[in-house]
1. Here distance in nm of label points 7 Å out along Cα→Cβ at positions 10 and 130 has been calculated and equals 4.0, so which of P, Q was it run on?
2. Matching task: 0.95 is the computed value of FRET efficiency 1/(1 + (r/R0)^6) of positions 106 and 146 (r between Cβ atoms, R0 = 25 Å, to 0.05). Pick the structure from P, Q.
3. Of the structures labelled P, Q, one was used to calculate FRET efficiency 1/(1 + (r/R0)^6) of positions 2 and 114 (r between Cβ atoms, R0 = 30 Å, to 0.05), giving 1.00. Name it.
4. Can you say which of P, Q returns 3.6 when distance in nm of label points 7 Å out along Cα→Cβ at positions 42 and 122 is computed?
5. Have a look at P, Q and say which one yields 18, 15, 9 for semi-axes √(5λ) of the Cα gyration tensor in Å, for residues 18-89 alone, as calculated.
6. When relative contact order in percent (Cα under 8 Å, 6 or more apart) is calculated, the result is 22; to which of the structures P, Q does this value belong?
7. If you rank structures P, Q by distance in nm of label points 7 Å out along Cα→Cβ at positions 58 and 170, which sits at the top with the largest value?
Structure P
Amino acid sequence: MINGMKKELFSLLKQDALVKEKVKLSSGKVSSYYIDVRRVSLTPHGLYLISHIIWRLIEKEDISAIGGPTLGADPIVSGACLFAYNHKKNLRGFIVRKNPKKHGRQKLIEGGELLPYEKVILVDDVATSGSSLIKTIEVLTKQKVRPIKAIVIVDRAEGAKENLAKLNCPLTSLFTKSDFFT
């Protein structure tokens with residue numbers, strides 16, 4: 001079942017998210033392609049597939065929350081929490097901002113309060129070097145929250161897996177660059 005969903009999701013990503021043109025990445029690097037996962041994760045069908053697959057990957061994990069860096073993680077977190085609720089698991093979501101909010105409570109972490117020593121899973125849409133996830137891990141570590149793994153839709157295979165491994169946070173990806181360019 002999950003393989004069929006992954007195949008369907010890959011088809012959507014290849015059709016709607018893959019852009020073959022020069023694009024400047026958040027790292028500052030220029031790439032000859034871009035995979036804009038939000039073009040899929042912000043559609044009902046795409047979010048359903050992503051959320052279902054993520055849920056199947058985490059449903060047996062001993063975690064209390066799922067979250068990641070804004071903006072790529074936002075729909076994924078919401079969808080995974082909804083699937084958890086539908087399966088009677090209380091899974092809280094959180095989003096980590098790049099900078100603290102300038103008004104209100106001026107929080108860096110939005111969503112459910114995270115307690116020291118909680119185990120969480122991180123998600124994001126795309127990983128290149130892993131810098132967004134690394135910053136998220138740094139924020140969580142200051143709160144004594146323990147990310148046990150990270151899951152991304154696409155790993156561009158440019159160091160994220162290795163960089164996260166150095167922080168004891170293994171990276172799982174649904175797809176890699178080689179899936180799109182074989």
Structure Q
Amino acid sequence: MASSMVDFLVSRGVEGADVLEVGGGVGAIQVELFKSGVAKSVNVELSAGYEDAARSLAKAEGVEDRVTRRLGDFVEDRDDYEPADIVVMNRVVCCYPWMEKMIDAAVAKTGTYLALSFPRERWLVKSGFALGNVFIAASRCDFRAFVHPVAEIEAIATNAGLVVRHTDTDFIWQALVLERVT
């Protein structure tokens with residue numbers, strides 16, 4: 001799904017754009033966008049576990065001076081972030097119990113494009129996530145994964161003035177890229 005979103009964004013032109021990526025892990029999507037002309041990027045991540053690998057990747061790709069990495073909860077800290085031309089949330093919505101708050105925060109920071117991917121709303125996917133949550137709970141971890149209603153995700157974004165421009169699916173994941181229309 002990530003490559004589909006990146007390919008679409010690149011086809012629309014990303015030269016000089018700035019990116020806000022929520023839950024960007026090591027920053028692989030940002031690196032791909034940098035190769036096509038993105039000027040700068042902010043990556044907001046909950047887990048400090050990605051930091052060493054992220055610094056290494058940014059240095060290896062020669063973009064370390066254009067990447068800002070921040071640790072924290074994007075939804076709770078949303079006022080700390082400037083709007084960006086492109087907001088990316090790849091496989092992040094499923095990790096947050098309050099989808100409405102996350103999509104609302106992302107939409108509020110979207111200048112032109114919001115690119116996101118999330119689990120498809122299919123019985124087999126829901127069953128797989130439910131089973132995974134049983135194993136996660138058995139390990140005494142507080143994390144849970146969610147399959148949020150796709151129609152609600154789209155509705156929050158479109159009611160805020162974004163229009164779906166690209167969609168892609170595979171067996172488990174669905175990607176959307178939405179554009180702000182003025």
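1. Numbers: P: 2.4; Q: 4.0.
Attributed to the structure labelled Q.
2. Details: P: 0.55; Q: 0.95.
Of the options listed, only Q reproduces it.
3. Working: P: 0.60; Q: 1.00.
This figure was derived from Q.
4. On the way: P: 2.3; Q: 3.6.
Label of the originating structure: Q.
5. Q
6. On the way: P: 16; Q: 22.
It traces back to Q.
7. Working: P: 1.7; Q: 2.7.
Structure Q comes out on top.
Values quoted throughout were computed directly from the atomic coordinates according to the rules given, and no laboratory measurement underlies them. Values in this document were obtained by computation on a predicted structure and should not be read as measured data. Cβ atoms are built from the backbone, for glycine too; each structure is taken alone.
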